[in-house]
1. Which one of P, Q, R has distance in nm of label points 7 Å out along Cα→Cβ at positions 84 and 612, as calculated from the coordinates, equal to 6.4?
2. Taking 1.05 as the value of Cα Rg over 2.2 N^0.38 Å derived from one of the structures shown (P, Q, R), identify that structure.
Structure P
Amino acid sequence: MKRFSTLFALTLVCGAAQATTLNDTVAAHLPHQLNEVEVLGVKQMPQPGQVSVTRIDRSQIARMGISAMKDVALIAPNLYVPDYGSRMTSSIYMRGLGSRIDRPAVGLTIDGVAVLCKDAYDLDLPDMASVEVLRGVQSVLNGQNSMAGQINIYTISPRDFQGFRAAVQYGNHSQAKINAGYYARLSSRWFASLSGQYTHSDGFWRNTYNNKRVGAENAYSLRSKVVFAPSSALSITNTAAFSLNRQSGYPYADAASGIIAYNDTCYYRRTMFSDGLTVAWAGKRVVVTSLTSVQYINDDMTLDQDFTTADYFTLSQRRREWTVSQDLFTKGTRGSYSWLGGVFGFYRSSNMNAPVTFYDTGIQQLIEGKRNEMNPDYPIEWDNRNFLLMSNFPNSSAGVALYHQSRFDVGRWSFEAGFRWDIETVACDYHNRADASYTTWHVLPDGSREVFKVTPVAIREDGHIRMNFNELLPRICATYNFTDHTLIYASVAKGYKPGGVNTQMFSDVLQQRVMKEMGLSMTYRVNDIVTYEPETSWNYELGYRESVLDNRLKVDLITFFIDCRNQQLTIFPDGLTTGRMMDNAGRAYSCGAELTMRYQPSDNVELTGTYGYTHATFHQYNDGINDYAGKRLPYVPEHTAFLSALWRMPYDLGAFRPTLTAHLRGVGNIMWNEANTLSQPFYLLPGFSLTLNSEHIALRLWGENITGTHYNTFYFKSIGHEFVQQAPGARFGATLSIIL
């Protein structure tokens with residue numbers, strides 16, 4: 001077998017029709033091969049003004065142990081993906097924009113196919129070939145979910161690499177991963193691969209109430225890819241993926257004591273399937289591509305929503321969702337003019353059941369207590385010490401978009417202009433049920449009491465919500481190339497996220513209906529509390545790129561300003577409420593800068609650094625109680641930083657060649673609430689990896705947060721109590737990889 005350096009390849013299927021994917025063979029086993037590779041996505045044009053992009057090749061993926069989207073945030077500036085809750089909580093923040101529930105602000109594609117459900121973002125991909133992070137609004141080509149940025153992941157293609165890959169990883173707290181894949185050339189036209197992975201973790205935390213581990217997980221995944229190339233002009237690729245995740249949780253601790261203690265069962269179970277079909281035809285000047293996908297998610301979340309040892313209430317949320325999408329576009333070049341344009345459509349159908357079970361303490365404090373304060377002479381008692389608030393939500397959304405982008409090259413100038421016309425409709429049916437009864441007592445003058453009456457409670461609330469959205473999203477960019485290694489650019493673009501429905505607030509609405517049955521005024525109006533409006537933004541960006549010292553030193557510097565209207569914020573309503581909701585702030589500003597530097601003084605030494613600064617504040621936001629104008633946006637880090645130093649031994653030690661990497665990541669500070677009274681200070685997380693490479697085997701010894709730094713990744717309130725999730729401590733482990 002030839003050395004793996006001969007397998008290092010970047011292949012563009014059908015000219016430019018399919019995504020370029022970097023074979024990971026050399027990168028994983030011969031890390032001295034670190035030449036920077038420009039990755040061109042499926043739905044992109046070569047953009048000389050695209051400075052605000054972080055590209056991660058297979059060598060970095062192997063050195064950093066990147067296998068999931070959360071790991072990508074280690075490197076890209078102003079990208080923050082907090083690790084908390086379960087795999088359902090796929091929160092992403094970029095340049096001050098983000099979302100904890102419903103629609104994301106950062107889009108995701110895998111091999112060109114868009115992942116449309118944010119709850120499916122947190123998944124493992126052991127066969128990553130390369131990743132690119134596009135920072136700033138990407139709405140023209142990628143649509144509504146990319147108003148803050150876009151992450152594109154490319155996996156290994158059997159057309160680029162044939163052979164067998166396997167890896168075994170083990171770390172403290174019984175973190176274990178086993179994956180294997182076989183990639184084959186079946187004939188001159190057919191290529192196929194099959195890979196799978198098993199992941200296990202005992203969990204990093206412990207529930208002191210029952211002394212059980214929290215955060216344990218067992219996950220299974222299977223992935224296949226088939227490529228058919230009947231001619232040099234036509235390529236057909238089908239990728240299918242199936243995964244099962246079973247997690248225990250949630251590791252939410254009391255904010256004051258730092259102790260995890262709750263009495264009800266918490267877990268998250270997810271089953272996912274996706275299939276993507278890419279058909280690409282390349283002519284002399286034009287490439288036509290069709291991307292068709294089917295995505296399915298079936299998940300079940302049950303949690304002790306009060307997260308205490310008291311018997312308040314438990315939430316269960318079970319959902320089945322199907323999504324079908326079709327993207328058809330063409331791109332090409334004619335002289336100094338390049339273009340890309342197409343049409344995109346999708347349909348999503350979901351059915352969710354979200355019952356809330358109230359127990360004794362919850363009934364006392366949230367129902368009986370409120371009622372009896374108003375009328376102590378005729379107190380009530382709930383006849384059953386637990387009862388169910390049933391909620392069912394069949395909902396759907398459908399949309400179509402027309403988009404186009406053009407580029408003209410005139411001497412040292414390049415001008416880009418594009419637009420996207422996005423149309424979407426969202427529909428939700430709701431069916432709320434509550435069946436119970438309560439007894440009203442009459443308090444006599446001597447303090448004794450007698451039954452006054454018994455009242456049944458039978459609530460049936462059905463309704464339909466429909467929302468329509470229509471938005472035009474323009475973008476313009478101008479680039480000037482001083483030399484082949486120096487450029488400056490400026491761009492203006494509009495970003496957008498449609499509105500939607502707060503399904504998690506229906507339990508509170510139903511609770512208020514119960515209170516109304518007992519003579520108390522109803523607090524919520526359904527349409528006011530369970531819907532939220534679209535979010536739009538104008539993004540202004542100025543960038544500079546310089547490459548000197550024979551391309552050994554590369555510097556990218558970007559500044560940006562974002563004017564955001566009706567920003568969608570996830571909030572926990574005041575008082576003893578059980579849900580969370582999306583609200584619209586009036587207006588917010590976000591400005592900042594990003595710096596990326598890479599210096600390679602020799603073939604055996606590489607220094608990399610990234611830094612992101614974001615100052616995101618409310619310009620107008622009054623929730624009816626407080627005015628938060630001038631306050632920083634919660635959950636957005638002000639600083640992100642990453643430093644990495646790599647040294648590879650210039651000669652072999654026997655059959656192995658060592659490579660040592662040290663890195664340091666910094667994040668913070670992060671405001672936890674709109675009033676800016678609680679925050680997570682800036683913290684630093686040092687790590688390392690030592691890799692021993694041979695022709696077929698690589699052993700990687702690694703450590704993360706090796707100093708055991710204590711910090712919080714999440715904060716929230718529930719029924720007046722405050723909770724945080726503490727990050728894991730120091731993590732150490734080893735990974736053994738084999739390629740044949």
Structure Q
Amino acid sequence: MKSLIRTLLVCLISSQTFACGWYPFGEDVRFSLMSPSAFDDGGMSPYYYTWWNYGYSFTSTPENDPNIALWKDYCNGKVDEQSIYEAVYELRKYQLENRKSRNRMVQYLIANDQEALNYIAFAKSCSRLNNGPSEWELDNESDSERRRMMLKALNKGNEAKSESIKKRYRFLALRLAFYDNDQEKVNRIFKTSFSNEPSDAIDYWALYFNAAMEEKSAERNFHLTQVFVNAPGKRFGVLTNMTSAIPIDEVLKYAKTDVECANVHVVYAVRNRGRGLSTLKTVQQLDSQNPLLDYLLVREINKIEDWVLTPHYTNFDPSMDPRGGRYELSNKLVEERIKDDEMYCLEISQWISSLKLSPEKTTWTIAEAYLSGISGKNSFAYGLLEGVKSDNAEVEDLVNQLKLLFKVRSNADKSLLKEEEAFLMNRRQQNYNLFLFAVSREYEFQDKLDIAAALFSHVNKRDDFYDSGVTWRSETGKATLTDDFFYSWFFYLDAEYTPEQVQTVIDFTELKFAESTEFDHWQREHLQESVDQLYDLLGTKYVRQNKTEAAITAFENVGGDLWDKYPYANYLNANPFHADFYSGHKPSKLDTIRYTKLELVKQYKEYADKAQNPQTENRAYYYFLLGNCELNMSHYGNSWMMRRYFWTGAMRPNFLEDDDEFYRLNRAQEFYQAAYDLTTSSEVKALCLRMKGRCEKHALLFDAPYSWDFDYDEHGGFNKYIFSKNTSYNKLQKDYPDDANDLMSNCFSFERYFAKLEN
């Protein structure tokens with residue numbers, strides 16, 4: 001019977017089903033509200049702080065391509081960036097010759113500069129040759145064409161009137177020589193037309209191709225670092241060609257200016273996953289206008305979010321921590337590490353404050369506020385954010401998220417303003433799920449469990465087109481699903497909330513207002529839709545506590561046809577008071593009765609009252625039925641849904657209060673023992689021992705896998721060891737040997753023995 005269900009996930013409330021064996025890690029668990037993309041034009045997208053080796057692929061845009069700025073200056077500022085980008089990178093060669101073109105760059109050059117237009121057309125004809133030489137044939141057609149086009153580019157450069165166009169042609173020649181793997185020509189063109197002191201994007205591109213062909217050295221690393229900062233399109237190639245084993249001090253020897261020194265420090269910090277405040281300070285002091293300084297600051301905040309807020313909110317280890325995870329540490333050391341990281345937050349925020357930057361440095365003000373809030377200075381953080389204004393919608397959303405988060409964090413009793421309520425309801429914002437989840441947790445930390453549950457119910461809804469979901473773990477290690485993490489608010493309440501706390505949520509859900517606002521309705525809408533499930537959950541929690549009357553009261557509030565639907569109709573469809581030696585999840589042929597949860601607990605109470613009443617005849621019979629019911633409400637029976645919402649063949653502790661009943665069958669054993677004590681029939685006593693022994697066997701098998709280092713061979717093997725530990729089976733064999741043989745080996749003996757109990 002145990003093979004009937006391998007893995008069953010009961011989805012009472014909207015949730016997500018994950019692939020078998022999947023467990024959240026890396027970006028699945030990393031907490032971050034401060035998205036680098038809000039503070040970067042995309043030029044550093046592959047190097048954002050992320051669990052993946054590279055964050056996002058680099059995409060050239062008019063904003064992050066310095067070549068566009070060069071062309072805009074060339075056109076005397078009379079052509080917009082988007083038109084330039086389209087003409088240079090997107091239009092085909094024949095489209096450049098269209099005198100009716102709507103592209104403003106084409107229009108301008110046709111009217112004013114045919115030489116530049118001819119250059120762009122020639123550059124496009126060379127682009128297909130920008131790949132490495134053939135490995136199959138050294139003198140193939142494309143290699144020959146590349147050399148021919150290289151000579152043509154040099155000739156056109158010599159003929160060009162404009163110095164800018166002349167340099168561009170020579171760069172094309174250098175690049176063609178590079179892809180032809182001709183180091184001599186690359187070096188010759190570079191020395192005659194460029195230098196190691198570049199001044200614009202074309203110079204940096206040339207420096208990159210020349211340096212990439214040099215021998216590995218500290219000087220080569222130095223040149224590449226300068227390219228990295230100033231040529232976004234070449235950054236991937238720079239890090240690919242740089243030799244990381246060369247110490248930074250050797251590279252810094254080639255720097256002649258503070259700006260060049262700063263650039264070296266920046267590139268060496270891009271891959272640093274540890275603390276980087278010292279580098280931040282160094283770069284800021286050497287070159288406060290460094291284009292990647294803000295990137296380094298945001299990256300440092302992303303680290304701190306991961307180190308402090310990931311475990312704080314989701315109870316997962318940081319996705320990346322060079323100091324190792326909590327599996328190598330005690331809980332006390334983990335807490336000490338988080339406290340130390342919070343002090344590090346404060347250190348950075350105080351350093352930023354000491355710089356006395358202008359209000360226009362929005363990134364730095366947000367950083368100071370965020371870090372101050374993480375380190376516990378919530379009111380101060382809120383005050384700093386009050387003065388931040390931005391034209392960037394994503395940045396504006398972040399500011400409002402942090403303000404609301406720190407407001408709740410400092411005082412959950414303080415009511416929200418109408419604009420804050422509206423913002424909390426607005427799903428169309430970056431990182432909405434993470435933000436709402438964090439606010440929910442802050443209410444929860446301050447024992448506002450009703451509000452927390454209401455907000456939780458809006459996390460991870462299926463209509464989230466703007467955001468990824470959140471997964472989190474139980475702080476106490478509880479697992480009501482296949483593992484100890486959650487995606488659904490309902491299953492989280494099932495794991496963490498007491499019956500009294502669930503009742504608080506229900507009371508909040510059913511609270512009537514004299515004037516109900518849109519926010520009041522929004523908070524409760526998903527809870528109200530699920531109020532029957534909440535009452536079912538409340539009753540189920542009381543069943544776990546063996547509080548039958550309280551369970552009945554809760555189940556009586558379940559309305560509609562909840563128990564007639566999936567999953568109850570499928571997995572609570574057998575008689576829980578019937579059990580034999582081998583019964584499991586499926587109804588047996590003798591199973592003709594089906595109970596709802598309410599009907600079951602009422603019947604349970606009736607049998608319990610009779611069993612406990614000294615005036616009842618045949619009390620052993622009722623205790624036996626109660627034992628059957630407890631067996632069937634366990635992991636091994638046909639009514640496990642009375643205690644759980646999830647079943648899997650892979651047994652593991654849930655760490656819920658009734659694990660001893662659900663897996664070890666303690667109450668079932670108590671009831672079978674009570675029936676044994678009350679009967680005078682030797683056959684019935686034998687039957688009680690047989691059923692109690694079945695429960696003991698389940699308990700022993702459940703505990704056995706956790707003794708992985710135990711040598712069963714020393715005891716004659718696994719089965720012999722398990723049976724030798726079964727006190728009920730041993731007593732059955734010793735005191736009732738004839739019955740034991742019949743009960744242990746004859747599948748059809750149960751009915752005969754049970755008939756003795758009924759009479």
Structure R
Amino acid sequence: MPLKMLIFILITSFTLGGCMSKSQQYYAQGDHAAMLREFDRKEGLRTLNGIDLYYLCPSFIAMRKYQQSLQCADELESRDKSVVNALGQIFTPSIFKVRAYLIKLQAYLDTGDFAKAVEYGEKAYELAAQGGFSMFSGMDSIGIDIIGDLGLAYAVSGNRERAREMIDKLDRYSMSVLRGYVFEPYRQLQKIRIAFALKNYDEVLSLCNLNEGIFDGKWWSNLPGHRFTYSKLNLSFIKAKSYYESGNLPAADELYTLLLKTPNISESSDIYYYSLADLGSIRLAQARYSEGIELLCKAVDEIELQRSTIATESAKLGFFGDKQTAYKTLIGVLFAQGRYQQAFEYVERSKARALVDILATKTNFAVQSGDERQVREVLARQQIEEQEAFLGESVSQKSNTRGVMIKTKEQLKSQAGELASLVSITSMPLGEIQRLIPADETLVEYYYTEKDLYAFVLTSQRLSAIHAETGTLGDDLREFRKFMGNAAVVQHDELAKRLHEKLIKPLAGSLKTRKLIIVAHGALHYIPFYALRDEKDHIIERYSIRMLPSAGVLKYLPGQKSAKPGDILAFGNPDLGNPKFDLAYAQNEAIAVSRTRPHSMVLLRKEATVAALIKYGAGFRYIHFATHGEFDVDKPLNSALLLAVDGDSDGRLTVDKLYSMKLNADLVTLSACETGLGKIVNGDDVVGLTRGFLYAGSSSIVASLWTVDDMAASQLMTRFYQELDKSDKREALRTAQLETKKQYPHPYYWASFQLTGNAQ
């Protein structure tokens with residue numbers, strides 16, 4: 001037996017207590033794939049003994065199976081009896097609970113829910129501290145895990161004082177001589193992670209330089225799968241990143257250049273991405289633009305390879321970066337060089353990346369096109385390949401898997417393009433988008449950052465673009481949005497003029513058509529463009545507008561729907577179990593709009609359920625919701641229309657459910673509270689109910705941006721449906737808004753509604 005392997009066995013036997021069970025062996029070796037094959041059983045986690053659960057749960061974290069890791073932790077936490085292994089080690093209920101809390105801490109830390117990470121970290125620490133950490137029978141790494149991960153959670157959640165306390169506790173953490181030799185690098189690493197997350201870069205560099213020797217050259221440093229091995233690559237990255245963030249670009253340049261020459265660095269995807277992106281930015285600062293652009297393009301390609309950009313590697317190092325930064329930097333330099341076409345295409349890609357990130361945890365999409373069985377097979381294969389790429393043990397294995405992933409992505413795109421756009425970045429060339437723009441329309445796409453506003457104006461023949469510094473734009477947008485939701489406020493007029501001056505007037509020379517398609521971005525999603533105005537009047541008087549979440553959506557908008565037996569299916573004033581949520585005018589509105597078409601159905605109060613939508617929805621051309629709606633800022637897929645509870649549903653028609661439905665309506669109207677809003681994430685794209693209904697097959701959605709006035713909304717909606725016999729949806733809505741504007745001049749009453757999708 002090789003000497004290194006013998007030493008490895010001796011260490012793990014000492015650390016874990018001698019002869020190991022299979023779960024202990026897999027855990028010690030870091031063989032997570034084998035662990036799940038052996039212990040992730042179809043019959044459920046309850047069939048496993050507590051010791052196997054104890055070692056299984058971390059493998060779910062390593063495999064990015066966060067939901068399963070939480071379920072595993074719940075099961076482990078519920079074990080209320082002590083278990084003794086073959087060597088006499090006692091695993092008490094307290095040990096199981098501490099381990100369960102630690103798993104939850106790590107899962108929430110990886111997925112960015114820092115408040116919950118702190119909550120479970122504190123539980124783990126308090127329970128472990130009651131036994132002086134001695135309950136772990138000498139397994140010092142668990143104590144170091146708890147203190148280090150809790151310190152990291154404190155740091156990223158902004159509690160600097162408590163994070164510093166954890167560094168002090170790590171300094172005072174006592175270990176036996178032999179265990180100290182084994183675990184000392186791990187203890188120092190935890191201190192570095194916390195300091196890194198605190199952005200104390202001088203401290204990080206001092207710790208790295210002080211301890212660099214103990215991470216390199218140890219006799220166990222190359223042992224296969226050893227869970228405490230610390231890579232020189234990771235330490236080099238932390239140093240380079242610390243130099244970069246602290247402004248020492250020459251030192252960062254030198255280290256990043258060396259890092260990118262490291263063999264197989266691309267297999268450490270987070271480190272590879274950040275090294276490319278940061279060195280690209282350094283090259284731009286050095287006015288070496290072609291090199292900088294090339295590096296940034298490679299960085300973007302790297303993060304677009306996988307569906308999820310959860311930063312599992314960099315998170316474990318204490319760094320949570322915004323991967324949209326590479327897009328922002330790249331778009332800025334391309335625009336500055338007059339490369340507007342490329343800048344526009346990266347704007348579209350940044351929006352696609354943001355959407356894919358939000359939908360990263362969803363798997364049960366409805367298949368709207370293509371052979372459903374084949375499409376689902378490709379989807380399943382894509383998920384397996386991503387896991388294999390992440391966990392591949394050899395370089396050749398990982399490289400081969402990456403190549404296969406690209407082929408699978410293209411296969412899915414050819415079979416079900418719209419679904420492919422939700423699970424991968426499928427960019428569309430400018431020329432293809434231009435061919436989809438009708439000759440009588442102009443598309444305006446905005447890209448908005450903290451300091452810069454870009455606007456691209458596209459027709460079927462031309463592309464023009466403008467750039468401006470944002471100045472007070474952010475403040476103006478927030479104030480304008482606030483004033484729009486209050487009819488008693490009159491200051492909206494001056495703000496409407498200022499926003500028109502910044503958003504519309506600079507484009508006036510390029511807006512040759514009366515019909516506009518507007519693709520908003522960031523905070524621009526929150527404002528009604530119809531309510532902007534110049535010195536004469538609001539732009540609703542001059543333009544007819546429809547909205548799109550991205551220009552690429554043009555390819556997937558459904559055309560004219562086939563005839564259906566029903567006209568309008570209206571849901572009004574669902575019974576939400578509390579009289580304060582009753583909407584009398586919404587009930588009247590649902591009845592009134594249903595009377596504008598002969599073959600209509602209206603469902604009120606307890607009849608207005610999700611089950612009724614599923615049962616009747618496919619038979620109607622138009623679906624109208626006059627009910628409460630809400631959006632969840634932190635969990636966009638939980639945004640919902642609120643319908644009545646029934647035996648099969650809690651009444652919440654969520655965005656998540658919409659992506660699993662086939663409605664295929666010609667029009668969905670959301671006459672409710674803030675139903676047009678969704679989560680505005682870094683880099684884009686508002687993901688609300690409108691986007692969900694588009695994917696469910698609706699050609700168009702009319703939705704409100706704020707809590708609507710019941711009486712004005714009822715009148716506006718009734719007129720809208722009457723006008724549909726005379727004109728397209730966009731013009732019908734505009735006419736109804738202009739009529740309402742005559743009676744109720746304040747934009748609060750008429751500007752809330754906007755059309756997204758097809759106008760026809």
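None of the figures in this text is laboratory data; all of them are computed from the coordinates on show. Just so it is clear, the structure is predicted and the values come from calculations on it, not from any experiment. Cβ atoms are built from the backbone, for glycine too; each structure is taken alone.
1. On the way: P: 1.8; Q: 8.5; R: 6.4.
So the calculation was done on R.
2. Going label by label, the one that fits is R.
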